[in-house]
Each structure stands twice: as structure tokens, then as C-alpha cells.
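Structures are listed in the sections that come next.
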Structure 1
Amino acid sequence: MHTFKSQFPAPTGATGYDTLIVGAGFAGSVIAERLASQAGQRVLVVDKRPHIGGNAHDRHDDAGLLVHPYGPHIFHTNSAEVFGYLSQFTEWRPYQHRVLASVDGQLLPMPINLDTVNRLYGLSLSSFEMDDFLARVAERVDGVRTSEDVVVSRVGRDLYTKFFRGYTRKQWGLDPSELDASVTARVPTRTSRDDRYFTDTHQAMPLHGYTRMFERMLAHPNIHVMTGTDYRDIVHLLPWKHMVYTGPIDTFFDHHHGQLPYRSLAFEHVTVQPPAGQATVQPVGTVNHPNDHLYTRVTEFKHLTGQRHEATSLVYEYSRSQGDPYYPVPRAENTQLYRRYEADAEALSDVTFVGRLASYKYYNMDQVVAQSLATFKRMVQP
């Protein structure tokens, strides 16, 4: 088996850095902060984008509205460790995200709950009767393997077609029958009227935005940050001992085994005036469009941020096959290809790989923070 050797030197020197971190998103910023504050290391963080924060970066648009240029980022976690760690760098605004789906001319709660079914079918089921209803409509599936299997075995063919199939095909460019079960397994079905999109213990948004939180995280005097810089342009110029890489793992190895598939996103941001007497246009933060329009969902940021402003900003999301990598495509053959890169990565002693793109996993923000905290502990253990 071919062993890919590190293509970078690991020089040392009094004026150099202990760790070079590629990427200033959650993965890179958390490890940078920990190495600087807890291990006393000199750290250089490099990001090719002109800003810190990765896809969670937020900013004020021309109208003064706080927006997420790379789509909505809603923080939620069950981890007290993760929430406590991030709380060092931000105050929080409590926020519980709610999503409606545009189906059959109605805006219905998503994930599917008791109200979704009652309003869609003109029923008046109780929570107990909802269990029986789902049992009646569910299809028997021997060996759940795909995303379609997950949904039809839980809620039946009609709800699957109305809420999941079209959305998934737009989002992934594949039919749910072609995707791993993990994609739709993330979305629960409820027999209660709970219309929260997440049920995590901690649900809140950084009070002054994500970028302010990242600025405080990276403010340690041992941390230097270079934005608008490709790490390959400076990697041979500055002394460093170890690298933490948070970008796409296949790109690091120059697609040596072939290119890993990712889904990308395109965003259309619009600023509008709400109707007279209203602060917002949408009744909730996000409206999904599984069956109509080319976009998958529309998010209105004032719901997320709580900002008071005479105007309001919405973002329309379109899924793409090309562009910046956002989501690893969960299929068995892609996992097999990733395993080959993972073996190459494990053979390197001077590079640590961490984060969604480097791990080729569909991590939430809190999962990336947890992975980064755990990786830091492994890096500094004797």
C-alpha cells in the first residue's frame, strides 16, 4: 500500500510557531485557543477567506441587519462541556428554532408532529391516537438501509412524499433511496405538539453574533491570524512544529485517491420592508419548500438574532453540486474512499486532521467543538 508522506517540513526555531492551524472556523479556532491558553503554545491560524469564523461567520449587511452570509447557523447542544466552553467567549440570547414546511398550500410544523398530521388531513387525533395513526400508515421495511427506508417505515409513503422526498432530492441531488439512512434519521417524528426543531438542553444564539465570539476566542496574545491567505503559500516560509488541518481531507492529499463528493450551497440574500405593523415577513425562522420552487428553504434572520430593525433580511438557499464544500455526501462508496484518505492521514505524525471537512462527517457546530476539545486533549497528553 502506498504511504503518503508529509509534503511539508516541520522546522523549529525560536521565532517560529508551535502549531500552524489551517482554517479559522470552529475546529481551528477552538484548538488554537486551547493550545495558546492552556499549553502556552505560539499558534498561527491561516484561512483563505478574508474573515474568521468559517461558515458560521456573520456580519452586518448594508442595511445594518446582522446576517449569516453562508446560511443560517443555529446553535444547540446537549453538552454542558461544549456550552460552558463557548460561554467563556460570548453571552447568549435564548432562542428555540421553529420550522414550517410549505405543503399542499399550508405552512405545517416540521419535524412532523401531532399538529402537522391533524391540519394536513383535517383530523383531531390525540397524542395516543397519533401513535396508532403512524403505525397504520407506516410501511414495513426489512433492513433499513436508505433515507427512504427510514421515513416510510416511520410515517408512511404519503408523508414521505409530501415532506421529505422533494426536499431531499433538491438538497442532495439524489433520491432518498440512494442516500444513507443517516440523512433523514436526524429528523424526528413527534406524537406531541412540540414544534421546536431541536430539543437540546442548550438552545441559544451568541448575543452579539458568531464573529464577535470568534474574535474573543482568537484574541490570545499567543495567537496570530492570517486571513485571505492560502496556507500553501506560506507553509514553507514560516517555522512550525505541527499542523492542524481543518479543510477537505482529499484536497490536502491533492485528490491522490480521487475526489470526495460534497454538496455545495448558493445563497440569495434579500432585504425587504415587512408589512405595516409587522417586524418580520415569516411567522418562524425558517420555511422549508420541499415541493415548490428551486430553493430548499427561506430563513429570516431577525427571528434568530432578535435584532430590532425597520427592515428584515431573508436568505434563499439553493443546493448545488459544485462550489465550496458544505456537506459530505453520505453514501457507502464515499465512506470507502474517505477511509483511504483517513489511512494516509493516520500515517502522518506532524499533521492532525479535525472538523467536518477533514473528517468527512456531517457534524453540527457543537459536535465540531466537542471533537476539537477532545483532539486538543490528545495532542497535549504526555
Structure 2
Amino acid sequence: MITSKLPNVGTTIFTRMSALAVETGALNLSQGFPDFEGPQALRDAVGRHVNNGHNQYAPMTGLPALRQQVATKISRSYGVHVNADAEITITPGATQAIFCAIQAVIHPGDEVIVFDPCYDSYEPAVELAGGRCVHVQLGLDDFSIDWQKLTDALSPRTRMIILNSPHNPSGALITHAELDQLATLIADRDLYLVSDEVYEHLVFDGVPHASVLAHEALYQRAFVISSFGKTYHVTGWKTGYVVAPPALTAELRKVHQYVSFCGVTPLQYALADFMAMRPEHVEELPAFYQEKRDLFCDLLGESRFSFTRAAGTYFQLVDYSQIRPDLNDVDMAVWMTREHGVASIPVSVFYQNPPKGQRLVRLCFAKREETLRTAAEKLCVI
């Protein structure tokens, strides 16, 4: 008999809904990936580096040229300097980066605070390290931090808090003032942060992203995670990175080298080339995705869904209370896929204890205009 180390984990909702979309021929607005290609110059660079012989192991810490480009981007975006050699590690995807950060510092019996709704990879990684997640529910209306609930959740066993901004699934943002408040709250506590910032460049309406990288007090105890896949429209490349102070980076690398050792070599070369050639790409992303958000939301204005436009990410939550209040969100997502040809993600799967009466599904707008128009047309007749 096998005794599972993750007895409560099955196939993720993302896999199930994408499979249902394929089965039914529905438009897939569930899983978070674009239906358009990344920049041509970036894709061309991969073939060039494959053909030029860059097909063996990269350095464990990541290609030096790519780590330097990340450091340059951080300086350009946030006005702070990080050491490319001692503080940046390239990983095969942000999820692996989060896993390694958790394994590096969490011991059996430690508690990790996560904010619900939260991304589904956090808790299994904590459990595999022998820790326990303590779930703190975000505000129901705006998905902001409830500071009293967070204060009450802290205990002598708290060893980590996981932040996620821009927030998946809601698109909500943490502000600079909230980072200050967090720094004050934990100033005298021996705990670490994981700051999941994979959507750092998808922030809208002229609002700047409040990165932990730019908060000196918090950064000294933080692993900051980001994703080339999200930023350059190449999610299938599964390439991300971790930025952390030297002592934390050293511990993270001890784990990383025995999980995957290194990332994919030609992809790292290609990303380094493109970042050097097109540093303005990240500055153009907010307008690029805001145009898609606004188009999709304008089209959905004719529907019976209610919503507040996402402040960040490429996800839009919609409330279906006026359409099928008799269905929970899992059943609603299946019904929308089978009967109306649009696949979504039910928000309840991001909670330990979903709020009673919540009727929300998540739609991905990282799609071509044609896809968004067709999806909106289907959703407006529900």
C-alpha cells in the first residue's frame, strides 16, 4: 500500500478544465496562457542558439548573461540594484522557484500564512516540507488584506508569509503602504517572505507595481519570484527566476541544484538576447494587456455578468449571481463549457473554505481579439 504524502491532492482544476475545453471544442479561457505567439525575434533566437551549439547544461545558477539582464531590468523597473551573481537564480519556471524557496527554509512544524484565494501550488509545497498552511481570507469585495485576521494568524510557529501581487485569481494589487504596514507588523519576528510577482508587468490604469524588491526592509527576508513565460508570452518555456539576498539565495540554490540543477540552455540564451535588444518590452506590457482587458470588459457590458475590471494580471473575475445562482461555481464552469462553449475556472478552488454564496468564475483575456470577441458573444447570450 502506498501512503500518499499529498492525500488531498488530485488532478488540478486547470488541467481538468483545459481537457474539458478540448473535449467539447469550447474556447479555453480557463488556464492562463496566451493563444498568440511571443515576439518573433525571441523565437528566432532559440533556433539560432540551438544551431550554434548551446545545447548542454547551463550553469546551475543560470546563464550569466541572462542573470545580468534580469538585474538590469530590476534596476530599470524599480530603481534598485541587485547582484546578478549572488542574488539571482534562473529556474525551470516560477512554480519550481516557489517550491525551492519553501523547501529551503521551512522545517517540520513550521507554519506558513497564505491568503485565500491563493494559487494551488503553495500548500502542497509547504506540506512536502513538513509545514502547515494557515489560511487568511482576503476581503470579499476587493481582495485586500484583512490586517486583523493576519495579526491573529501569526504565532510563534509562523516561519513564512506568501504574498501574491498582482493577485491570481482576482487581479488585486498590494500597495506600497500595505508593504510598509506588513514590514511594521513582522519587524520583530523571525520569518521569511515569498513574494509571487509573476504578473509584475501586468498592472493597469497607470498604477505602478509595488514590488518587494523595492522595499528594503522586506527584501532582506524575501524570495521574490517572477516568470519569463508570463512576461514574454511563452508560458510553455517554463522559465522563471528568484531574487533573494545572498544568504537566502545560497540556501535556495542548495535545493534547486537537486531538483532540476539548471534551466533549459538555449531558452536562456534567447531570453538574454531579447532582453538586451528590447528592454522596453516590459514597459509596453501594461498598455498591451489593458487594451485586451478593456475590449473584453466592454463586450461583456452587454452580458448579465457583473464585474469590476481587474487591476492587474490577465484574468477577469465575473459574478454570475444573476444568471445561475442555483449552481455552485464548479458546476457553473462545467455548464458554461458544455452548454455555451467557454471554459473558465471556478474561484472556490483557490480557497480552503470558500465563502458561502460566492458566485465567481475566472476568465483569461490573454487572447487574440478574435477569440475575445467570440467568447464575449457566447457569454452575452447566457
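Rule-based calculations on the coordinates, nothing more; no lab input. For clarity, every value in this text was computed on a predicted model and none was experimentally measured. Cβ atoms are built from the backbone, for glycine too; each structure is taken alone.
Data overview
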quantity	calculated
Comparison of 1, 2 - label where distance in nm of label points 7 Å out along Cα→Cβ at positions 285 and 373 is highest	2
Read-out mean projected area of the Cα convex hull in nm², for residues 229-292 alone, computed value 5.7, structure in 1, 2	2
Structure responsible for 11.0, with mean projected area of the Cα convex hull in nm², for residues 173-308 alone calculated and labels 1, 2 on offer	2
When FRET efficiency 1/(1 + (r/R0)^6) of positions 349 and 365 (r between Cβ atoms, R0 = 35 Å, to 0.05) is computed for each of 1, 2, the largest belongs to	2
Origin of the derived value 0.55 (FRET efficiency 1/(1 + (r/R0)^6) of positions 221 and 357 (r between Cβ atoms, R0 = 30 Å, to 0.05); candidates 1, 2)	1
At a computed 1.00 (FRET efficiency 1/(1 + (r/R0)^6) of positions 69 and 85 (r between Cβ atoms, R0 = 30 Å, to 0.05)), which of 1, 2	2
Ranking 1, 2 by mean projected area of the Cα convex hull in nm², the structure that comes out highest	1
For -12000 (helix-only ellipticity at 222 nm (-39500 (n - 2.57) for each DSSP H run of 4 or more, over all residues; to 500), calculated) the corresponding structure among 1, 2	2
If log10 I(q)/I(0) by the Debye sum over Cα atoms at q = 0.13, 0.16 Å⁻¹, for residues 53-140 alone is computed and equals -0.73, -0.88, the structure in 1, 2	1
